[in-house]
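Read through the structures below before going on.
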Structure 1
Amino acid sequence: MMHLILLVLACSDWDVNPLADGTPAPSGELTVAPDVIDFGELSPGESDAMSFVVTSTGTAAVTLDDFILQGSGAYALTWPEAGMILDPGESMEVLVTYTPQSISDLGQVIVSSNASIPEIPVDLYGVGLYPAIGIDPSSVSLTSLDGESVSTDVLVESVGSATLEISDHWLTGDRFSVMGDLPVSLEPGESIPLTVTYMPEGDDSTDEGQLWLSTNTDTGSSLVPLQGTIAPPCIGLAEAWGRGLLDIRSEYFGGSIVLENLGGEGAEEICIDRWYVLISEGTQDAGAGDPYYDPSAEYPYGTLSILPGESIRIEYGITSDPAWWCMEHTQYTEESINFDFLGARVPDVVLSHMMNSDQDSVWAWMEDHPMVVVGRTTHYIEPADAAAPVVIKAINMGENATSVTISETIPAGFEASDFSIEPNRTSVTDGGAITMEFDLDIAGAILTGEYEHTDYGELTIEYMLSVSGGDCQGRYTGHEPTAEWMDSDGVMRTTEGSPLIISCP
């Protein structure tokens, strides 16, 4: 009896069990023909219908459960109701209708049944005769070294399957001009260059503009963001840190913070434009800057600069020279300790106490209020052909928790994706820049032992930054991240970090 049971179990492992006379049990099989349907090229508004045939080729009837259409919405199916049964040798025709929606419409029909192969694909191809435009680079940044005019070519190409018509163009930004053979008709694969020129005036460091092209594409127009810059005499602390050209460390117990330009011969000077927060695990966190700084100066212009290979020493608690003040209450100052640089600026409400040489008021305010600083661990990127990671970091150095809105703006011509925290709101400025706002809660700081780093409330937001629609060209000065929160007195406070520098080939 035991041998008989084992024999029955073993037989059940086969796909097809033999009948009593040894012949295979009936099996449902399906074939489709053709398994690829290519509709070729159709003009917008046209339609075409083609079919494929499903045939029962096995020895048992097959029930057709469903025909699942995937991919482009340009296709539609016509077929009998679900649950139709095909006996061996029977066939059924399925009609596929194609109405173009894009230059390349890819789809697939999945034939679902109870056959031995339960899902069989039929691939669908179609081409819509649509015009499309390609612009290289998709955004332009021009840098003038000494105030002279600078130019570059933008290649406009017909990348669609029909004639591209560029009927008109218009330009914003008084300091930009464009020259080229417009209007123009371009057959697929043809291209023309347009020359964009930036003509700086005065001492303004950055100008923005837009080149719009009116086309016969679905969108009706295409935008090329423009940025013009007069090369600054120096780079900012954030860019220098991001490029590995800056070292920040403590020296001489209880005394100095040293900022050193690590660049070699021919490297850029480093400018210090504002008061910045310096964070360190091993010594007291500080706010450092120039008592004579220019509050209206545009990054990176500042009152202090560091030549390549040289350093600047910042002393504690003075008013006549570069100075630093404690922003951490309990940890002692140690020598030969490196700082981290987030590019976070000292909030005005605390900076005012530093400018008044009042260390106790700095600590007292942070004890009674939340105080959020915001910056990045990413300051300089070269996105080129791939997306680059950007990391925003906010720290609550005050002892009270709060709600904070963090804003991040990316320049026109770029896009953000893959957020670690999704933004609550997204808006587009008139110039095409994209602003993202994050509403978050942040814990208050917890004071630790005298030789231990304060446990701050922290938030980190990560995302990927990439060029929108093609390549970029030149150097872009981005926007400062900002943090807005309410202090314990019901007053809204705002602080900011350093702009992101984007460098394209």
Structure 2
Amino acid sequence: MLTISIILCYLSGASILLAVSRKYTLAELLGYSFLLGIGLESVFLFLLDVVGVQYSQPVLLGFNLTFIALVNGLNYKGLLALKSEFKAPSFALRDINLVAVFILCIAGYLFYAISVKNLFWPPTEHDTLGSFDKLGRIMALEGKLKISLFDHHLQGAGGLYPPLYHASFAYVYIFGAIMPKIITTLFFVSMLTTFYSVVARYAGSTAAALFTLLFMITPELFAHAALSLGNMPTTAYIGAAVLATIVWLDTREQKYFWLAALTMAGVTWIRSDTIVFTAAAFLLMGIDFLRHKNFKQTAIYYAISIAPFIIWMLYMKLKLGSGQTNKFDLGIGYNAERWDLMTGYIKAFLFGAQKGSIDGGQLYGIVFLLFFAAIFANAAYFVWKMVKSPEFKANWVSSIFSPGFNAVLFTVTSFVLYFIVFYLIDEEAQKAPIASLMESSFKRGMFFFIPTALFYAVANPLSAALFHRLEKFRLGN
């Protein structure tokens, strides 16, 4: 039954994708189908709790089969067109990118190795034993989201998180899983494939394979591919949502608009503090609105993205009888000691330095160094073009609003907002010193910036031009 539940999850997600468009790459189908599908399963569990229906295999099977039949029934003309358009792939040996295949084989072996480790060891992390795994197990046993632990205040910190992550655990437990860590592996592969699909679009398959491997083996992130914690799955949603948003702003392909809006909804349905990433995405969409006056699509994007956050706030207040505890000191002002401590950690995270027990180089490798190197190189290139090319100088404003610019703007904006959230934390209310939070929560939160940082490192004008030259050389052109 566990296998059937995972297949249904993918089919539900794929049904949504095909209702939007018939044209996807294999990487897009693999990645977005799971992210949308497991998000939908968590919505099913949430709705069942709201109406008072107990979770069970037959109920969830019925929900999934009805949803799949309904969506595909409404889209039957599109499916018939897909059938007529489908052609068996054909290729010659000279068309195979052996360099990309070699790199992907390395990535595939490492994925196999970390997945074996993940699936062998049961959940042992403090946060998952105290929250996520515990919540998922008891949700499956009691058949509801508001479990008995809430009556005794034993739900843990994760109990006040939006339900997507622990509901995904409950989903596989309902269908007979001994432990829920297959979810970790599926989030990991979805994170990588969605990233690969976007990079391949801008820099080619060789660059996509190489930077997907770099993304994958970012040391601390790679370790989380064998853990039952929510930071890596959250990264999967943030990366998928923001990169789809960037592609839509660049190409206006409608499929990316809906992918962006729906996965951005997942960003606020998995954690509440990720609202800062939604705000940064809103900035990108807001700038685009000022330029193009596309009110309808901007409003739809905003509404879909923010709805889960509002719904969860209402659910906590009306059904859980709890609001977000005030853990922020809004009157802190400028605190030199806290500022120095936090910026010291930020330097360690971003530039591979050391602070306390943190060694940024061992945690994030060269990811952020590549990001800053790319910004510096492209800034110098921009100035050179302004001086040397009158045509470029006359049209420099339009050249700014590029995928690379949007990636940098999103990364910087969301990082500043994320920093502010931690700066305002009340240590007494949080029951943890800020140094401890920087070495745990903020350290793991750095994952959220990796997809757009690496995307810019490879898809900026200079890097993209370099990789396209390499592709031409490989093809003998």
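A few notes on this one:
- Structures 1, 2, by distance in nm of label points 7 Å out along Cα→Cβ at positions 215 and 239: label with the highest value: 1
- Computed -23500 for helix-only ellipticity at 222 nm (-39500 (n - 2.57) for each DSSP H run of 4 or more, over all residues; to 500) - originating structure among 1, 2: 2
- Origin of the derived value -0.78 (log10 I(q)/I(0) by the Debye sum over Cα atoms at q = 0.10 Å⁻¹; candidates 1, 2): 2
- Given 23.4 for mean count of other Cβ atoms within 10 Å over residues 407-414, calculated: source structure among 1, 2: 1
- Looking at Cα Rg over 2.2 N^0.38 Å, for residues 167-294 alone over structures 1, 2, structure 1 comes out largest.
- Relative contact order in percent (Cα under 8 Å, 6 or more apart) derived as 17 - corresponding label from 1, 2: 2
- Calculating FRET efficiency 1/(1 + (r/R0)^6) of positions 63 and 279 (r between Cβ atoms, R0 = 41 Å, to 0.05) for structures 1, 2 picks out 2 as the one with the greatest value.
Laboratory data are not the source of any read-out in this text; all were calculated from the coordinates shown. Small disclaimer: the values here were computed from a predicted structure and weren't measured. Cβ atoms are built from the backbone, for glycine too; each structure is taken alone.
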